[in-house]
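Some structures to go through are shown next.
Laboratory data are not the source of any read-out in this text; all were calculated from the coordinates shown. Just so it is clear, the structure is predicted and the values come from calculations on it, not from any experiment. Cβ atoms are built from the backbone, for glycine too; each structure is taken alone.
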Structure I
Amino acid sequence: MKQENPWIQICPGIKRRTHAHGRTMYQMIAQLDAGSLMPEHQHSQEQIVHILSGRMRLIVEGTSHELTTGDSFYLASNVPHGVETVEDTRVLDTFSPPRDDYLAADEKERGSEKVKKLNS
């Protein structure tokens, strides 16, 4: 039986779930509620953002890029970026190298879910 990865909240109104990963790549689905904001941040991974549905503004180094269903955007390593969600949006994000911080959070969440099941 395939183990389902947990949904994990990144910030208010934005959650993510690991979709797939390997030695050099990591992929996740993100669900962003309309009106949610992801503060500006940066990371060492390269990232490709692909909009599965919805509409959002990706702010890259202070410049706003409106993305809608079917659009993709490449972010180089360590480029400051944030998000303003215009409407409910689903995103497929791909990172290279993998997001070890997200994989560790998945493992931690799975462990806490097992404890909850054992205690119920």
Structure II
Amino acid sequence: MADIQVQAVSKYMMGSPLKARRVVNAVRGMPALQALQVLNLMPHAAAHTVAKTVKSAVANAEENYGLNGEDLVIAQIWANEGPRLKRMRFGARGRVKPIIKRTSHITVVLEERA
């Protein structure tokens, strides 16, 4: 049963992937339920999104494969860059200043601990 990998993906989440990676690196390799507790205490805005993705992966494992949530470990987790929203803001002397709103894709892969 250790061969089963369950994954969940959150796409187009508002926020820089660099800021999301700061949160993702803190919970890599942890048991899933312990990672959720750590994420709930983190002050970062990306922690909420990462927690939602981990909860979704745990729910996928329990519903689709009948695995126990207490036995799941975060095998892989990463935050990649999504598309950028490009906006403009008026600047001095008739110029415009670019505003780049970054998005990220967060992927969580869980495995059952033997």
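Hey, distance in nm of label points 7 Å out along Cα→Cβ at positions 28 and 44 derived from one of I, II reads 1.7; which structure? Before the final figure, lay out each step's value.
Details: I: 1.7; II: 1.2.
Answer for the origin of the read-out: I.
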Comparing I, II on mean count of other Cβ atoms within 10 Å over residues 20-27, the highest sits with II
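Supply the structure label, taken from I, II, corresponding to relative contact order in percent (Cα under 8 Å, 6 or more apart) with the calculated value 42.
Values: I: 30; II: 42.
Computed on structure II.
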For which of I, II does Kirkwood radius over Cα pairs in Å, for residues 12-67 alone, calculated from the coordinates, equal 12.9?
I
Quick one: Cα extents along the principal axes in Å came out at 65, 25, 17 when computed from one of I, II, so which one is it?
II
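Starting from the value -5500: which structure in I, II was helix-only ellipticity at 222 nm (-39500 (n - 2.57) for each DSSP H run of 4 or more, over all residues; to 500) calculated from? Please list the in-between numbers first.
Working: I: -5500; II: -11500.
It must be structure I, since only it matches.
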